[in-house]
Structures are given as C-alpha cells and as structure tokens.
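All of the numbers you see were taken from the coordinates with simple rules; none came from a lab. Every value quoted in this text rests on a predicted model; they were computed, and no experiment measured them. Cβ atoms are built from the backbone, for glycine too; each structure is taken alone.
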Structure I
Amino acid sequence: MQTISRNPTRIFYWPIIALLAAIGFSLLGYAIWLCLHNVSLTSTKGTQFVGLRNFERLITDWRGLQALWRTFLFVVLATSIEVVLGIAVALFLDQEFPGKRLVRSLILVPMIMTPVIAGLTWRFLFNAQSGMINYWLSTLGIAPVDWLGDPSVALYAVLVADIWQWTPFVVLLAMATLENLPKDLVEAARMDGANEVRVVWHIILPMLRRTLAVAALIRAIDSVKAFDLFYIMTKGGPALSTETQNLYGYTVAFTNFDISYAMTIAVLLTVVTNVALLLLNRFAMPRGNR
C-alpha cells in the first residue's frame, strides 16, 4: 500500500506491461516450437519433432551463409558511411548561412519517404537503358553500367539508396546534440589558435560520442532488418548477389513453404538484433538513464 501511494500510476501501466510481455513471450515460445519441429506446407508427413536439426542445417547451408555475409557487409558499410556522412552534414548545417532552414528541411525529405517509394525511385534512376544515373555518366564520357543487373555492383546500388534515405536520421540526431553543446569550449579553443580540424576532432566529436554511438547502433539494427529496398529494387538478384538473410527467409517461407526453417532464419536475425540492443543499452546510453 505504501508503494502504491508513493507512485499511484503503477496501477495503470503494469497491466499493459504484463499484457505486452505475455504476448511477446507467447510469440517467442511459438517461434522456438516451430524451430524445433518440421513444419512444411508441402510435406505429407505432418509435424515432426526434429530438435536442433534446423539450426544444424542453417550452419551448413551455403546459400544461407552467403546471405548472412551479405547482410553483415551491408550493415557495416551502411552504418559506417551513414554515420560519417551524417556528422559531416550536421557540422555543415551547424554553421550560419543564407537559406539554412530550407536546406535543413530538404535534407530530411528522404527520411520521410516510405522505403517502397524510395526503392522505386532509385530503381528508375539505376535503370540500365533509361535511368538518369547512366545519362549523367554518358555526359562525362563514361560507359553505361547495368547497376541492378550486374552481380558485382547490385548490392552497392541498393547501399546507395539506403545511405540516401537514412543518412538524414543521423543528421537529425547530431544536429539536436550540436545545438545543445556548450559553445564556450569551442570559442576558447579557437581563440587559442586551434584550427577547425582540431576543434572538431578534439572537442566536438568527443562530446558527440554518445549520440554517434546511439545513431550507429540504431542504424545497424535497422540495416539488419532491411527488406523493402532489396525487394523493390532487386528481389535478391541478380544471381542472388543481393539476397540478404531477410530475403532468404522470405523465399524459404513463401516459395519453398518450409516454415520451420524460415522461422529458424528469423530467430537468428532476432538474436543478432537483440544483441545490438544490449550493446546500445550497455555502451551508448548515459549511466543515469540505465
């Protein structure tokens, strides 16, 4: 009674937390049950308990391992480039210049677009015959490139689309932090003769460390779950060169109808995503907010 009287709002949010926890653990339990059984819509043997056989299959599945490697490569490249570009653009927008508000608004437009619209837009831009990218290259005397049809460049074409859409997210977080940084340290360093590179490297970036860590981990988590851009732009092709774990799991579930193995792939992605969340809570969040 004393606890409730000190914080009476607990009586309202604890039932909601309990309901969400019950739903979450029920779904997790069902997912694990599927992973431990053989549920296939094309099988006539019915449901069978197979233990860890689906996980053993995942470890030895060459196509799945290749998809996992592409997912890892995409996450590393997308996250690192977006953080570097995001902080660079945020530092530029932190300066005073004519039209600053208009530029800030335009930079955030890609983030507002849905991934489907962004994917279709870049699919048209990268079109080998009529795309604007090849037209611009032709004006420079460069031969056209089959961006989405060449296995050696297709993944990087999708990467460009993802960077274009989600770099503004990093810009937004960095700008919010820059506006609240103490300006006296920066001004004192400049008065002492420090150039802009030293000011940015030794003063501004250390103060942005937590913000950049949060932005990087959130973008890494979103990149692990990326599906829309890949499906709209390439559907995993050409020659499976852009097939990530999400696309592979989708193919296994809705083309091969192997539900248990598809759920095993999904559980692997869930584990990776939750590890990233734990890292976010452990290393990026301020101690007072833990």
Structure II
Amino acid sequence: MEFKKAKILELKEKFDAIINKEENENVEFWYARDLQIQLGYTQWRNFLEVINKAIESCKNAGINENDHFAKVSKMIDIGKSAKREVEDYMLTRYGCYLIAQNGDSKKEEIAFAQSYFAVQTRKQEIIEDRIKLMNRLEAREKLKESEKQLSKNIYERGVDDLGFARIRSKGDSALFGGLNTMQMKAKYDVKENRPLADFLPTLTIAAKNLATEMTNYNVTEKDMYGEESITDEHIDNNLSVRSMLNKRGIKPENLKPAEDLKKLERRVKTESKKMASNKLPQGK
C-alpha cells in the first residue's frame, strides 16, 4: 500500500494525539479504545478479537503478555450525564505493534500503524523509510507466491525444476535488456546461492511479479504445455513489462541494487525484541 507524504503526516498526527505518558517512570502507553478508533474499527467486539490474537502472538514469542497488555476499566459518557464502566487495555508500543500486525492490513490505518509502532522514534522521515521497507517486503512476498504458482502450473504441464530455472532466467534476460539471472547477480555482486530478487529495488520486484502473473494467467487460459511454449510466453511478458518501463525512462538493469532483504528482516526482528523490553509501568 502506497502512502503519500501528506497522508503519512495526517495519520502520524492522529496516532501522536493518543499517546499517554506515565511521568514518574517516563513510559509511554496507549489505551486500546483510543487505538481502536484510529485503526478504523467501529465495534469493540471486533477489535477485541484482534487484541486477543496479539496477546497470543506475544505468548508465542515467549514474552510475558502482562508486560504489554494490562486490562483496565474506565468510565464513559452514555448521555444525559450518565456514565458506565467499560473494559479497556493499557498497551505498550510493542503491544500496539502486535495489534497492528494481527489487524486487517487492507485497512490503510493498519498498514500505517505497522510501521508507526515498529520504530522507536516518531520522526516522519523514519516512518516513511519504514513504510518503504514494508512495501518492498510485501512486493517480495507477492513475487515468491506468483513464482511458486508458476512452478506448480508448469510442473503439471511437463516442465521440471531445471526447466523452471531456465524459463525464469530467460524471462530475466528479457526484462534486464539481455542480462540473464546470473549476469544480474554478478552485476549486483550477489552470491550464486542467493535469490536475485532479494537485492532488487521494489520497482523491479513489482515488474518481475507482473510479468510472472501474466505468464501464470496465459499458461492456464491458453492451456500451454511444454518448456518451449511457456518460455516464449514468459519472454514476451517480460518484454512487454520492459517496454512499459522504458517508455517512462526506466531501464531495470540500470537501477541500483537494494539492501539485502535478509539483513532487513533480521533488523526488523531485532527492533521487535528492543520494543518488547519496554514494559508497562508497575502496578498498572
């Protein structure tokens, strides 16, 4: 999901507005009912399901959920000066992060929150960088799925694993102006045993995914069989995507390589562990 700077600033201001602070212990926390509104959930019972999933994720990670999810009660106005007591939760940044991870990522607010709570600073540029990282990871996962589906489709149509590798490499050659997979790895200084896509920028990953999805579609729709016909189809689709990019002045082989996705994933896990070390104030 793409975010413009103005939208990031708008969402950031909304999330900043619901921060609470325990002054004596210099600890930030959030109330679940405030977070519910900002995450676009209209009904508490639906949001409570997400909270419970987040608590389970916390337990599964071997972390004490009570350090990050504290059940509390609060009084709310129900009209005509009347009040009633409702259930709520105090949440750490890590608790909010887990809720965002277990929410509906199709919601714009959830997608933003996954990055907002994942970083230890509320500076807009840091959040923007994090969103770009998550977009790249999402694009990589989509490519993995489309390539997995292509491998399955063509295996059923007389192509083995080596044939799939040849088809993919020839598709790369069409996309990268004549440079095949191994040549692009050499250009980007990627080890032979690592996937090229782990070092491609988001735009190139998305381009590869589009070409692969087109091949998947036509292999099924045209009932193709055998390596030769499927190779021709995959080459044509990559050439079409390349032509579209070239019209916008983009040559995929000339784009700079991106940081190794495996390193980025390790960094994400390390940041999560750091977040988990910040606990709710004692006695809450």
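Structure above, values below:
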| item | result |
| --- | --- |
| Per mean count of other Cβ atoms within 10 Å over residues 88-95, the highest-valued of structures I, II | II |
| Structure from which 27 was derived, relative contact order in percent (Cα under 8 Å, 6 or more apart), options I, II | I |
